[in-house]
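A short reminder: the numbers here are calculations on the coordinates, not readings from a lab. Just so it is clear, the structure is predicted and the values come from calculations on it, not from any experiment. Cβ atoms are built from the backbone, for glycine too; each structure is taken alone.
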Structure 1
Amino acid sequence: MSQFIEFHIIQNFAPSCLNRDDTGAPKDAMFGGVRRSRISSQCLKRATRLAFSNSGLLSEEELGMRTRNIVAILAEKLKEQGFEKPEPAIEKALATVELKVKARNDATAQTEYLLFLSNNAIKELSGVIANHFEVLTTGKDNKDIKKAVDECIASATAVDVALFGRMLADRKDLNIDAAAQVAHALSTHRVDRESDFFTAVDDWTLSTEADAGMLGTVEFNSSCQYRYGVVNVQQLIGNLGGDQLLAKRGLLAFLRASVLAIPTGRQNTFAAHNLPSFVGIAIHSGQPISLANAYEQPVWAGENKGGLTAASVQKLQNHAEVLSRAFGLDLGLKVMDLTGTWSGETHANLDTLLGQVEAALEGAA
């Protein structure tokens, strides 16, 4: 039976444009018949991955890299070992496993799409190419090389690859099903876009010139977001080759990063570095259950004297209780609530909340 770890986060952001669309405006979506602010799943996962390394939650050896520039990366490693012009050998090694590269004018060739590989796999791959460099430069096919390159790419020691999965269009047997699912964050209330008109002042102008060197507008909004994600613990362990200790470290790092990481979009302009006011973590063996429908009818600030955030927490608890009664569920929710709204047991800080998760994982081992 699969064990699921879910997070439910309520996070109020000051005026910002954390995740913008192709027009430069904040992303949004219709939900419950009204316009909501939205932060995409991809944006949130990117912020989480950056937090793994930037916050020291996981080591380089426990993480991966997603890039089209694997040829350039491997070339740099091989040149450090004394190999001259290693690019043809690298391209041949990749070709043995049907990973094609595209030539570029005056630049190192790139793979046709992003490759998501563990950092350990990249190191091992450079070693395979170094050991078979002479054969690869002749252009001859070699089954041993193909097997070795296959084994390197199949390496699943990277936590982020195991969490978020990998798809290789040309080698479906090397795909990895994601252990984590992350929803698009949605505002719990209706949102209208606003526009900031700005002027960039020229510090040195002629007497005949205007001081304004540039005029423009930036769209933004302010919103209280509901965020949801879930990890299939057994899938994560399987993706990491059965390494339960690494899976536990990776899961705790994922939860902490999901709570603390904030997207970087237009932060130089808005500095919306606002941490969550509510974090709920559910530990259970049932099916994953998002509580987003708590906000099908949008929240309004007057519902609770604590404002939008407190009203959003109250609606979340009400909806969770309705679902539990209707379907006989035990969501196993553990809560940290800074609004003081949640009725029931709460934890004072994130460390004690994550300690509950760690204890549950050890109990299930």
Structure 2
Amino acid sequence: MATPEITGYRAVRAAARDHEAYSSDLQGDRDVRDYRQLPLEADPPRHDRFRVALEPYFNRTAIEPHVPAFTDLAHRLIDDISANGGGELVHDLALPYVMGCLAIIYDRPQDVDEWISWGPDVWTAEAYQKGEITSESLDLGRNRDFSVPSQRSGRVLEEYLTRVFDTAQQREKDGTDEADVWDHVQRLQIEGEPLSRAEKFGIANVLLAGGRDTVIKMTTGLTWHLINTPADRIYLTQEPEARPRAFAELARYLSPLPKIERMVPERRGDGPEPDRESYVLLNWASANHDQSVWPDADRIDIRRERNPHVAFGFGRHSCLGVNITEHEINAYLAALLERWPEWVLDGEPDISWVDEHGTPFLDRFDRVPVRVQA
């Protein structure tokens, strides 16, 4: 039985704002992890305490100094594809770009190759490394149908987190100064109390998994659109001040995270674990494609007047990493437009579309090959 959904712009915003009726006090991805993502899977006031503690890694003041490094990375990846005569946007460009940016922010350059080896989604990292990824396996994970076997697994991420936190714990015992994000999380305290290992894993999960496939989708989607629509590329090259509005429109159209799970406390039974009827999905994609708010919502229009989309959530649980995403995408867009590489699509892209209550929605880019135009 499918999980009930809340759809439409106004209904989704109202539900996202009401954490008492639609609680985040739950554990998601129950097929691949046994700890909660923090602060995502917590209600106030616990949510607020974790969010405030992590804010220094995510605010604009922390991210802006990294923009030149983001831009240099984008130039290198774009130039490499052009030098090879072409490439594939998801795995040759978006994946290494997003992982490289995280390595810059988190001071973990030694981890870039390992993170890239996991592929676009940490929960299919094991299958990706073995070359076993299929569209069907990804769809099973997306739909959260835990009764059907899939290729989702938390083993790769858990082994990595165990290793880095064991090292960070030893560094703390040795009195070594903080050197990276894992040292910081290891020594983090909430209201004077050290974190449990499960809480550290929950924070790290958000840092590594929360913005991974979503920003990969944004990077790929932006490039795909500009290849398909030269007029928009020329417009954004000539009018840099229009780029923030273009970013907002792409985020709305792509809705990087289509849905998020909430629990309805009044439906919860007396058992130790909530049953399926206790959960509901907030459908961000349906909200962002609501025709009453955005006429022709199934079309990308970078000149569209801005309305507040919900591509990065809404309310207290809005995306903690939105500043990272904006800076990464803006740096990438500037690099791409600065010296447009004359790419064209090399055949039909492999794109997964889903029907969201009568509206076709671009769910995922699986493969987008490009070549340099002769």
Structure 3
Amino acid sequence: MAETPSTRTSRTTTAAASSPSEVDQTRREHYQAKINESRGDQGCDAYADFRDLLARDDIDAVVITTPDHWHATICMMAAAAGKDIYCEKPLTHTLHEGQRLIEVIRKHGRVFQTGSQQRSEYGYKFVKACEYIRNGRIGRILNVNVGVGDPPKPCDLPPEDMEPGLDWPMWLGPAADRPYNSVLSPRGVHGHYPAWRAYREYSNGYLADMGAHHFDIAQWALKADDSGPVEILPALDHDPMRGVRTLYANGTTVTHGGPSGATFIGTDGLIHVDRGRLIASPGNIFDTPIADDEEHLPRNKNHAENWFDCIYSRERPICDVEVGARTAAVCQLINLVYQYDERLAWDPATWRFTSRTGNHDWLDYQRTKAWLLPA
């Protein structure tokens, strides 16, 4: 269920069978053969167009691991087709997509998991850190430093000869037309993460790539899963790469910058957490267990398993659609401040800029007519 290095336009599976959808013929046939080899005579079908897969009545759930600019469109169409959904992070590409996707998933009553698996895995380091923070063990949180990568840049890649067998217009989908370049959709079967993540047209940069994990932990610890910051401020030195600050209604500031992971600075101590580290100051903070009458967070054995369990129970998974959309929105707001170097006031309840800040056009981008967001 983890994100794969493929640049497929849709990769979908069910608990009963695997049926990949992929716009590159070479990769599509390669993965179909691998599945057929592992499943023997059961085999699988493969699709160049994800809509053909969504039309199948015998498929109940899908996994979406496309480039980010495709996520919201496919998720909405899958929900309308009655599928439960696991979608990789960052969940959405724009602020408007986040608001609309929540509405569509709620309308169709789908079980939705965002692939921000730090809430479920990595030895429960993140669960433990958030429990101690939410229970006040380091006092009131003053600032959180989130160490992740760079904001995106406009795509300036030169044209290349088209990869045979690739449906390039389908790869672009809702994004503006541009010539093919193998940096965006690598040739053949490959084993690396493609660099479309660096470009604004397809992603929110490496800031959002790992920010979908570490800003997610900040949101969780601050009990902001259904809200978000109310103000976003440029870096003090107007650095275009680090230092943008988000301010929450309770006075906590979250700053883009610092060591990898999330560092929570409170009135009574500090907690730093990353996939390989869990550190506290004073050093004895974790010596006292969380009491029975304090707040406890869920400990799932596996993020995908949590989704499967919820498909049967119809409960909401630990990274429900709003969780993923709200974390993606934090990254998107930070990127807008880097791009325009302006203070933004934000109303997380309405998903709109306030106090004469921002621009309504920044909420979304001009999509190709064939791929407008579903109504």
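Given that distance in nm of label points 7 Å out along Cα→Cβ at positions 241 and 265, derived from a single structure, equals 3.8, which label among 1, 2, 3 identifies that structure?
Derived from the structure labelled 1.
For percent of Cα pairs over 19 Å apart, for residues 289-352 alone, find whichever of 1, 2, 3 sits highest and give me its label.
Largest one: structure 2.
Can you spot which of 1, 2, 3 the value -13500 was calculated from, given it is helix-only ellipticity at 222 nm (-39500 (n - 2.57) for each DSSP H run of 4 or more, over all residues; to 500)?
2
Comparing structures 1, 2, 3 by distance in nm of label points 7 Å out along Cα→Cβ at positions 305 and 337, which one has the largest value?
Working: 1: 1.6; 2: 2.3; 3: 3.9.
Top value of distance in nm of label points 7 Å out along Cα→Cβ at positions 305 and 337, among 1, 2, 3, belongs to structure 3.
Taking 58, 43, 30 as the value of Cα extents along the principal axes in Å, for residues 105-256 alone derived from one of the structures shown (1, 2, 3), identify that structure.
Answer by label: 2.
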